[in-house]
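Pasting the structures here.
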Structure 1
């Protein structure tokens, strides 16, 4: 019983730390606010990370999970349908998100939509980390390290635009913290009841939806906003850097 409780505590702790690594992405809000190069590069880098996560992690995982149930064409069709649903969901959030009184309303919306997408992303990650840690501590730790690496640039996509829009470090940190702690929420959900009900089809569909949301945010929000500051070379360079960073972290870990 003691060992079981210890294992649960360890799994919850690992999940929480992996999620809160998102906070490290807030380091850029302590740089000089008037330097637009930080904003341009941060948005482009975050877009590169999200595109890479979608194309090399979420969609392949979705195909793999649903492919264990259906043949190739039905599997492809199901994944594409749920990915499109994710894109539509993100578009609806963008369309119906209430306006605000901040000087740069567009940046605020970018940060808020990014936060919502990353919360949706972090909850299943928290479930996966908790289950993996409960089964094998070393496996759970390895997974948590990998998740932490890509949570840091995801934190950038929230904290930087929120800070530049509101001029408030406290609000920027608060929004980033909410997205990070959602991974711990996923672990709690797994502990309480979800682990016995979640199946491969559900997770595969969820990953496809999240991939659609992240692709929409990257190509419709983050990159256009970065390009709007008219430094194309910087935007392209940091987009490719973000994509490469995420890809290499997948290969290494």
Structure 2
């Protein structure tokens, strides 16, 4: 039987989502919690990979097991074992051909920025300089829409077969007079797939636009260059959240 797990995590405490040697990851901690309860190994397949320090408000994973489980009881028992930085919301059976990664129709990320010191948002937003030109940043964001080659915003030496992605939404919003619990600016982006480091590279380059270091026309040239060296530096990891994954359940 195949089950889906819906969960979230704060990435500050982890060296990314996927298991890797000599590092604490979200997958490792979750799988260990399953093993403690079930006394059998469970292999989780995540909907996607997040880098060290990146957060997920909504993440899915699937696992296969021979016998049915009490999903409600399992969620409660997992949450009793898991650290405060990981929460399981739901476990439910799905068709055996539904895949957490390959069956996802779209994913949405938010990049959250504060322009002031906030102890409530420390580690969960990027603190950057104020007075960004958001209108010009949104002009550049519109150039992302559609199916394009995003090699300029992809980490080099990855094993992907294509760097084509279809972006359906990309927009900056500003919170005027934000409280200490609110980000000052949020960039929201939705696509059918994302490349490694793609959102942070896009945000870092667009911040150069907001600071008038480059223009929206320069941004279009960077997209067409298909060269990571053409784009700006990646924005800090702590501002990035995976917020939604869409499936046809």
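FYI, it's all coordinate maths here, none of it is from the lab. Everything numeric in this text was worked out from a predicted model, so none of it was measured. Cβ atoms are built from the backbone, for glycine too; each structure is taken alone.
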Discussion item. Looking just at volume of the Cα convex hull per residue in Å³, for residues 9-128 alone, which of the labels 1, 2 belongs to the structure with the highest value?
Written reply: 1
Worksheet item: A value of -27000 was derived for helix-only ellipticity at 222 nm (-39500 (n - 2.57) for each DSSP H run of 4 or more, over all residues; to 500); which structure in 1, 2 was it taken from?
Response: 1
Worksheet item: Which one of 1, 2 has mean count of other Cβ atoms within 10 Å over residues 41-48, as calculated from the coordinates, equal to 28.2?
Response: 1
Discussion item. If you rank structures 1, 2 by relative contact order in percent (Cα under 8 Å, 6 or more apart), which sits at the top with the largest value?
Written reply: 1
Discussion item. Quick check on the output: 0.95 is FRET efficiency 1/(1 + (r/R0)^6) of positions 153 and 177 (r between Cβ atoms, R0 = 30 Å, to 0.05), derived from one of 1, 2. Which one produced it?
Written reply: 1
Worksheet, complete the sentence: Output 19.0, 59 (Rg and Dmax of the Cα atoms in Å, calculated) maps, among 1, 2, to structure 2
